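Engineer: These notes open a run of structures that come right after.
Quick note: the coordinates plus some simple rules give every number you see, no bench work behind them. This structure is a prediction, so every number in the text was calculated from the model and none was measured.
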Structure P
Amino acid sequence: MAKKPRVNFMAVGISDAIGFVIGCLTGYGLGQLIGLDVFARGYDNSSMGGIVLVGLGGGLGLQMARRWQQGRDRKDEES
């Protein structure tokens, strides 16, 4: 039987967190460039658009971090 690879949960959690935060900051910056303010008073269209961009950025950043992890895992298995 083949051994299951060991998972370093600390490394997985840290890379997920870094990807999420970088994605959120990217979404926030993009929103600022196009005039959407997450921190606008009330829930107007500008605020809602900024919230959507931050959420999408965080989700995309997390997915990119997980794909990066999978790529590293494949390289480790090939070695």
Structure Q
Amino acid sequence: MGFTQKHVADLLGHRDASMVSHYEHGRALPPLAVALSLEVIYRAPVAFLFPAIYDEIKRRIRDHEDHMSAPRQRPLL
């Protein structure tokens, strides 16, 4: 969007841009309300803004789904 970190911080109601920098560099995760605010500011889904976290969560859930839906083998004895 071409926004500076200071501009984004102002839109979020933060006093300075340090937390925006932390979010951008993956050093901190924003609370849900802030993540949704970033979605609005950047006009991009939260999953797009935090792809590594999204991918990890998706992988864990799909693995769990696969485990849950796998047919259970009965013991031989």
Structure R
Amino acid sequence: MTQHAPQRSAEAYEQIIANVGHPLRESHGLISHAAEMTPDGVTVTEVWETREQWERWFNASVMPQLPAGEPTVTELHNALGR
């Protein structure tokens, strides 16, 4: 999944990841997490084994920490690894 949060600062991302980073690493189904700081906000890309695993994690752990207004989320079409 790719989540773009316009106008979210690097500091806001760092605050959220400080709270959820360790539990995220331990979360069942996570394959990878990457964050990109862009001039217009933050883009996070994650690869999960299933969409359901990601939705459970995101809704329980991340959404409660976000300001009102859901970010734009899209599914990855393809991901390659070693």
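Engineer: Can you tell which of P, Q, R yields -27000 when helix-only ellipticity at 222 nm (-39500 (n - 2.57) for each DSSP H run of 4 or more, over all residues; to 500) is derived from it?
Structural biologist: P
Engineer: Given that relative contact order in percent (Cα under 8 Å, 6 or more apart), derived from a single structure, equals 17, which label among P, Q, R identifies that structure?
Structural biologist: Q
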